[in-house]
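Q: Below you'll find a set of structures to go through.
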Structure I
Amino acid sequence: MISTIESDREKHEIIHGKNLADSDPELIWGWKKPAGKRRAERRAGIIAASAFLLPGKYVLEIGCGTGVFTEIFARTGARIIAVDISGDLLQLARAKAIPSDQVSFLESRFEDCADRGPFDAVIGSSVLHHLDIKPALETIYRLLKPNGFLSFAEPNMLNPQIALQKNIPWIKKRMGDSPDETAFTKRQMRKLFVDAGFVDIQITPFDWLHPATPSKLIHLLEKMGACAERIPVLKEFAGSLHISARRPF
C-alpha cells in the first residue's frame with residue numbers, strides 16, 4: 001500500500017489517476033494513436049540510451065502510470081522498480097505482458113524507495129513536471145549510486161501548444177492534465193540540476209511529431225521534425241525536453 005500522503009499535490013494526482021483510469025488514459029495522452037506509438041518508441045529509446053539501460057542495471061522508473069514506457073524500457077534487460085502513486089493506473093500496468101521477474105510495479109511515492117536503492121539509473125517520461133521539482137531532484141540525487149544516471153523527457157514550456165495547455169485551466173483540463181502539473185524551460189532546469197549537485201547535464205529540445213498526426217503524414221513530419229531539431233533558435237520550440245545528468249563520484 002502507498003504510504004501516508006503528505007501533500008495536496010499528491011492527493012490531486014491520485015484523484016487524477018482514478019479519473020484517467022475510468023476512461024482510456026493512453027488514448028487521452030495520445031500514446032495509443034499511430035503517431036503516439038512512434039513518439040513513445042523514440043522517446044523511450046532516447047531515455048534508455050542516455051541512462052545506459054542494460055542487462056544487470058538496477059533502475060527506478062518514476063511515475064510509470066499504465067506502463068507504456070515500462071514495457072519498452074524492459075526490452076533493455078535492465079531490472080526495473082516502476083513506481084506510481086496511482087493504484088488505479090498501476091492496475092492497468094500490471095495487466096500488460098511485462099516480465100514480473102524483471103519489473104516490479106510498486107504503489108508508492110518515489111521518495112519512499114530509499115530502502116530499495118541505490119539505483120544505477122532513475123528515469124521517467126513526463127513525470128518531473130508533476131512534482132515539487134526542487135526537493136524531487138534532491139531526492140533523486142540521494143537515490144542514485146555515485147556515478148548513477150538520471151534521464152527524463154518533459155514538456156517544453158517554450159512550445160506554443162504546451163504553454164497554452166499548462167497555463168490555461170480549461171485547456172489543461174480538456175487535454176487530460178492534472179491541476180498542478182506544469183512544464184519547464186532549459187534555463188530553469190539547468191539551474192535546478194546544478195543546484196542539486198548533478199554533473200554532465202544535457203538538456204535537448206526534441207519531438208515535433210504531434211500524436212494526432214494522420215498515419216499517412218507521419219513519415220513526412222518525422223523528417224521535417226528531424227530537420228527542425230537541428231535548426232538554431234527553431235529547435236528551442238520543440239514539444240519536449242530530454243534531460244540527462246549524472247551524480248558524481
Structure II
Amino acid sequence: MTTQSKASVSLQLWSLRDDVKADFARTLSSVAAIGYPAVETAGYGNLGVAEARKVLADLGLKVSGMHVGLGDLQSRLPEIIDEALLLKSPFIVLPWLPAERFISVAACQKIGELLNEYGETLRAFGLQLAYHNHGGEYALLKGRPVLEWILGSAEPRNLKAEVDLYWTHFAGYSPVQAIYDLGARLPLLHLKDAKELGRGPVDYPKVLAAAQAVGAVEYYVVEQEEYSYPPLEAVRLDFEQLRAWGLV
C-alpha cells in the first residue's frame with residue numbers, strides 16, 4: 001500500500017528514551033541520519049534547552065511538538081512557552097493523565113475546562129495545545145468516551161487531539177472511527193503498533209486512508225514503546241515502513 005500526504009513525519013523521542021538520556025546530541029545525529037525531518041520532544045536528555053536547540057539546528061531537525069506533563073503546565077507555563085518559541089515548536093502536547101482522573105463526567109469536563117484555559121494562553125503566543133490519549137480515554141461515561149467529554153469542554157481552537165493509534169486500538173475503539181470523530185481537530189497522529197510499525201494489530205491501510213480523507217493531519221509522529229530490535233534499529237525500520245507507505 002502506498003499513499004501520499006501533505007503531512008510531514010516526526011519521531012517522538014520517548015522511543016529512544018535511554019539513548020536520549022545518555023547522549024542527546026549523538027542520538028539526534030542518528031535520527032537525522034535515518035532520515036527523520038522532525039522530532040517530538042520529551043525532555044532534552046543530558047542537555048539544557050538552549051544546547052538542545054543548537055543540536056537540532058545544526059542537524060536541520062524541526063521540532064513538531066513538545067510533550068509536557070500537567071504538572072509542568074501548572075507550575076512553569078511561562079518557561080514552557082519560552083522553550084516552545086525557542087525551539088519553534090508549534091504544538092505543546094499533554095501526553096498522559098492517570099485513568100483515576102476520569103471518575104465522572106464532571107471530572108472530565110473539569111479537565112477540559114482547565115486545558116481550555118491553558119490552550120487559550122498558549123494560542124496568544126502562536127502555540128497550540130493538544131491532548132494525547134492512552135486507553136483510559138476510551139472508557140465510556142454515560143455512553144460516550146472520556147475523550148469526548150474532555151474535548152467537548154474546551155473550544156476546538158484551544159485544544160486539539162493527538163490520537164495514539166495503538167492505545168486507541170488497545171482500548172477496543174476503532175482508530176479509523178477515532179480519526180473521523182475528531183476531523184479537523186486532529187493535527188497530530190501517533191503512529192504506533194505493538195512493536196515496529198506494520199508488524200502489529202493496527203490496520204494501517206485503513207487508518208492512513210481515513211487520515212487522508214479527513215485531511216487535517218500535519219504530522220505523522222512515530223512512537224515506539226516495545227521493541228523486537230535495539231531502539232535505534234527499530235525506529236530505522238519504522239522509517240522504512242513510512243517510506244513503503246509513501247509518507248516520506
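Just so it is clear, none of the values below were taken in a lab; they were calculated from the coordinates. Given the structure is predicted, the values throughout are model-derived calculations rather than measurements. Cβ atoms are built from the backbone, for glycine too; each structure is taken alone.
Q: With percent of Cα pairs over 16 Å apart, for residues 173-228 alone coming out at 39, pick the structure among I, II it was computed from.
A: II
Q: Among I, II, considering only mean count of other Cβ atoms within 10 Å over residues 37-44, which has the greatest calculated value?
A: For this comparison of mean count of other Cβ atoms within 10 Å over residues 37-44, the top structure is II.
Q: Tell me which structure, out of I, II, gives 13.8 once mean count of other Cβ atoms within 10 Å over residues 165-172 is calculated.
A: Only one of I, II returns 13.8 for mean count of other Cβ atoms within 10 Å over residues 165-172, namely I.
Q: Given a value of 3.2 for distance in nm of label points 7 Å out along Cα→Cβ at positions 13 and 157, calculated from one of I, II, which structure does it belong to?
A: II
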